[in-house]
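Just so it is clear, none of the values below were taken in a lab; they were calculated from the coordinates. As the structure is a computational prediction, the values presented were derived from the model and not from experiment. Cβ atoms are built from the backbone, for glycine too; each structure is taken alone.
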Structure P
């Protein structure tokens with residue numbers, strides 16, 4: 001698969017079918033490669049298999065694990081620990097944002113997410129990817 005400039009590999013984890021399909025369509029229309037999971041375990045398996053640049057995860061997953069558990073599991077996995085991770089939540093108080101950060105999320109976006117918020121997190125994820133790539137190149141060259 002050829003990766004285009006500014007194209008991200010994204011895993012989207014949300015148990016709400018309508019949100020999952022509509023957000024995946026928007027991200028795909030923006031030129032990104034998107035895989036979707038309806039449960040925490042499905043999303044984690046997709047992330048382990050594809051090593052995405054970005055994971056967007058619902059906090060209130062109605063599955064065996066919630067979004068905080070997904071974040072903790074990713075941060076404990078050596079291959080996923082530095083993946084850019086975004087919490088998607090219907091709650092956006094300062095306490096909610098702190099809880100997301102403490103679980104390991106890089107950003108917290110409130111539902112429904114505005115297109116400007118989505119574009120902002122995509123830009124942040126792209127910059128994160130560039131920094132990771134530069135660190136890897138430097139480490140390889142030393």
Structure Q
């Protein structure tokens with residue numbers, strides 16, 4: 001969503017046990033709601049003038065929790081996604097490396113209809129995976 005500095009961002013709980021992030025920018029509203037931490041599931045959606053226009057669901061999990069923690073995943077994901085968003089894009093595949101970590105995102109489609117998977121490797125071994133799909137929604 002454009003105009004990030006003009007909007008308002010909030011973190012609050014909408015349903016029991018969930019973590020929710022909302023962001024408003026004029027007539028646009030973004031909501032991300034997920035449950036879990038090391039293994040987690042969630043949904044993001046965007047509304048325009050209170051009408052749903054876009055949504056995505058995702059499920060992520062640690063493959064080797066003894067070798068790779070949820071805190072490590074959060075750090076690598078924040079760094080990789082920030083780098084991708086700095087390029088003003090969301091889809092199209094992405095690769096990021098930091099120390100022993102590699103982040104890889106592979107997807108198909110465009111913002112209208114897409115699916116994909118993101119993976120994190122530590123020292124060449126896959127330790128995290130997230131599957132996602134989504135697109136434009138209408139009545």
Q: State the single structure among P, Q that was used to calculate distance in nm of label points 7 Å out along Cα→Cβ at positions 40 and 64, giving 2.2.
A: Q
Q: For log10 I(q)/I(0) by the Debye sum over Cα atoms at q = 0.20, 0.21, 0.22, 0.29 Å⁻¹, for residues 48-95 alone, the calculated result is -0.89, -0.93, -0.96, -1.09, so let me know which of P, Q that is.
A: Q
Q.
Given a value of -16000 for helix-only ellipticity at 222 nm (-39500 (n - 2.57) for each DSSP H run of 4 or more, over all residues; to 500), calculated from one of P, Q, which structure does it belong to?
A. P
